[in-house]
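Take a look at these structures.
Each value in this text was obtained by applying a stated rule to the coordinates, not by laboratory testing. Please read these numbers as outputs of a predicted model, since none were measured by experiment. Cβ atoms are built from the backbone, for glycine too; each structure is taken alone.
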Structure 1
Amino acid sequence: MDPAGRPDPLAFIGDELAAMRENHLYRPLRVMSSAQGPVAVMDGREVISLSSNDYLGLSHHPRMKRAAIEAVERYGAGAGAVRTIAGTMTLHEALEAELAAFKHTEAVLTFQSGFTANTGVIPTITGEADLIVSDELNHASIIDGMRLSKAPRKVFKHADPESLRAVLAEAVTAGRDGHGQPYRLILVVTDGVFSMDGDIAPLPAIVEAAEAYGAAVMVDDAHASGVLGKDGRGSVSHFGLEGRVAIQVGTLSKAVGVLGGYVAGSQNLRDILVQRARPFLFSTSHPPAVAAACSEAIKIMVDEPWLIERLWANTRRFKTELTRLGFNTGHSETPITPVMLGNSETTIRFSSRLFEEGVFGTSVIFPTVALDRARIRTIVTAAHTDDQLDQALAAFDRVGRELGVIAG
C-alpha cells in the first residue's frame, strides 16, 4: 500500500521480480564509467570487455570523434524534430546516399535503431493480403515487426532451406483463402548472422527457394554489417547475392560504432517508408553528431580494411583456444562466440566470477534464449590485443575449472 493506505495496483511487479531472483533469472545492470573499448571500467573496476558489439573498435576511433565534434560545432546538438516536420538535414541525406552506394542498392532510409528499422519496414509493406515467412530464431525486432503487421505468418526451421521450401510450397498451393488465391506478397525474412549463436544464414539456398516460389527476401544484417562481405558490406555481399535480396536491414550501432539502423533497397521502398513507416514518422531523427560519425565510419571501413582482417584473426584465435580448453562454443561461425553452459544459475555465477577475474562476459539466459541454452556470449573485436585475449582466456580457464565446467 502507498502512504495513504491505498492498495498498489502494480504490486504484482514486485512478485515477478522476486520470482526472477529466486530462479536465477534476474541480472542487474553493470555501470560503465569509461569510454567503450576492449578495456572498460565497469562498476568501478577495470575489466577486459568481451560484451561489446563494437566489432571494429570504431566507437573510439579518432576520425569518428573528430567527425562528431565538427558536426556539433556546425549543426548543433539535436535535429529538432521528425524529418517530415522540421526538415531533413543534409547530413542525413548524405549518410543515406553513402550507405546506398556502400550496399550497392538504389536507396537507403535510416532509422533510430535496427529495432525500429524492422518494426518500421515489415508492417509498412505487408498486410492482410500478404504472408510473412520467418526463420524460427530470428531477432526479437523481426518478431515484433511481424506482430505489428496484419499479415499472417509462418515459420520455417532454423537455417533450413528445405523446411522453407516446404512452407512456401504449401503457401503457394493453398493461397491466402485455402483455395489457391495468391498472396500479394510472400516475404521471407531471416537474420544474416544470428545474434545469440553466431551462425550465418544459408542465404544462397534461401534466396533460391524464395525465387522458385515468387517470394521476396529480407535480410537483417545487423551482426554481418562491418563483419562479412567486401569492406564489411554484409552477408548479401559475402555470398555474392547483390540484386537478388529485396530488402536489407542494417545497423549503425555495432560495427559502425554509433547508433541507428537503416533499410536498403529500391527507391520505391524508401519512398513508401518515408510516407508510412511509423518509427520514421513519429520519432526525432539522429542528432548531427551521430549522422556525421556514421558517415565517417563507412569511409573508414573502406580506407582501413585491416580492421576487419584483425577482427577475424582475433576471432579465429579466441575460438580455437576456447575449444582447446574444453569449452563448447556451439555452431558459431563469426565473432559472436557463445560459451554454452546450459544452466542459468551456473551461467550467472560464471559471469560473476569472470568479472572478479577482470573479464566482463555477459550471461545470456531465459527469456533471451531457451531455459537449457544459457551461455556466456562473447565478442572479440579488432581492438583487442593478443595480451588482452590471453588474459581473458586464462580467466575462462580458471573459472571453468573452479566451477567444474571444464576438466580440472
Structure 2
Amino acid sequence: MSTNVYDVLVERGFIEQATHEEEIREMLGKERVTFYIGFDATADSLTAGHFLTIMAMMHMQRAGHRPIALLGGGTTMIGDPSGKSDMRTMMTREKIDYNAARFKEQLSRFIDFDNDNAIIENNADWLLDLNYVQFLREVGVHFSVNKMLTAECYKQRMEKGLTFFEFNYMLMQSYDFWKLNQMHGCTLEMGGNDQWSNIIGGVELIRKKENKPAYGLTFKLLTTSEGIKMGKTMKGAVWLDPEKTSPYEFYQYWRNIEDVKVEECLGLLTFLPMDEVRRLGALEGAEINKAKEVLAFEITKIVHGEEEAVKAQEAARAVFASGGKSENMPTTVLDKAVFEDMDILALLVETKLAKNRSEARRLVTQGGVSANDVKITEIDKKFTENDLDDDGSLVIKKGKKGFHQIKLS
C-alpha cells in the first residue's frame, strides 16, 4: 500500500498545525481531496518563500489529490495583516492582474493543470463585485469580533492601529474557502503558519454555513536560526523568475545557507529520499559543504531545470575551487570609457557586491576586496584595459563567496 501523503509531509517537516489531525490523515488516505493554497499577487514573481508551499502542492498532487491555486486578485487589494507591522501598499487593479498572470505562468511549471488535475482561480472574480450588505448578512454574522481580536495576526497590529480595511481580510479569505467549497468541493485549505487564524476562520464558516466538514493545515515557515524569514539577500528577495534572480545566484543562495539549516531544507525543498536527507544532514565540518552542493543543485533543478542547475554548479565550482572563471558566473558588460572612469567603489556598487559607496569603502578598507586575485587597498583605485585578463575580463571578489565578472563591450 502506498504511503499516506500526510505521513510524507510530517516526515519531511512540513506540518506545523492541523485543525483535525486524525480526520485529515484518514481523508487523505482514502479519497481524492481537493485542497487550496492562496497566493496574493503582490509582486510579478513567486519567491523562495512560496517555494515551500509549492513543494507541498507537488507532494499532494503526486499522491493523487487535486490542488487549487487561488490567485489573490481581490484580496491583494486589501492586504493581509498577518506577520506585518505596517499596512500593505495599495496596488492598482492592472498591476495586480499582471502579477496574477505571471504567477499562473510560474505555477504551471510545477503543477499539472491539464485534464482537471489541478485548478487555477482568481478571487477577484467573486470578491470585487460583492454586495457589501449581503456579504455582512451571509458572512459577517458568523464572526465574533472578540474572538478575531485574539488572533495573532491582529494582535500584532493593535499597537500601531489596525484599520477596519484590514480587519475585513480574515472574512474575505474565509469567504474564499467557502466559495471554493461550493464551486469545486474543496475541503482543505493549506498555507504558511502565519495563515493559521485566517484558515480557521474559513473552516468554521463552512462548518456553520454548510454543516459539513472542512479542514485546515499549516506549514512551517522557512527561517534562519535567528528567526528571520529565509529567501532574502542583500539585494532583496530570492525570486523564482530567472530574469530577477539568475539560476547562478539562486544556486549560490542555497549553497551558502547556514549549516544547521541544511537537513531541514533538504527535507522540505527537494524530493530526495529521507534516508539520504538524514545522511547528508549528519555530515560535519567541511563535509557539510557536499550536502549544501546537493541541496543547491536539487532545488535549482526543480525551479530552473537540470541544464541550468548543471551550469550553475559548474560555475560555482570553477569560481570557488580554483579562483577561476566561468561563463556562467554573474557578468556585467561595460563600455570601455565608462569602465576606465569608475573607481573600485563605483564598480562594487555597479555589480551589486555592495549596496552603496559607504559599504563598498568599508569592504575595501577591511581588506575584503580583490580584483583578478590581487587585493585592493586603495579606495580610489581605478582600472584600465591593461588590468584585464587575457580573456578580457576582470573578476572582482568580495570576501570568500562574492564574485562578479566585468567585461568590456
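Some observations on this one:
- Each of 1, 2 could give FRET efficiency 1/(1 + (r/R0)^6) of positions 281 and 353 (r between Cβ atoms, R0 = 41 Å, to 0.05), but the derived value 0.85 comes from 2.
- Among 1, 2, structure where Cα extents along the principal axes in Å, for residues 105-168 alone as derived comes to 45, 29, 17: 2
- A value of 4.9 for distance in nm of label points 7 Å out along Cα→Cβ at positions 33 and 217, calculated from one of 1, 2, originates in structure 1.
- Look at relative contact order in percent (Cα under 8 Å, 6 or more apart) for each of 1, 2: the largest one is in 1.
- If semi-axes √(5λ) of the Cα gyration tensor in Å, for residues 209-376 alone is computed and equals 35, 20, 17, the structure in 1, 2: 2
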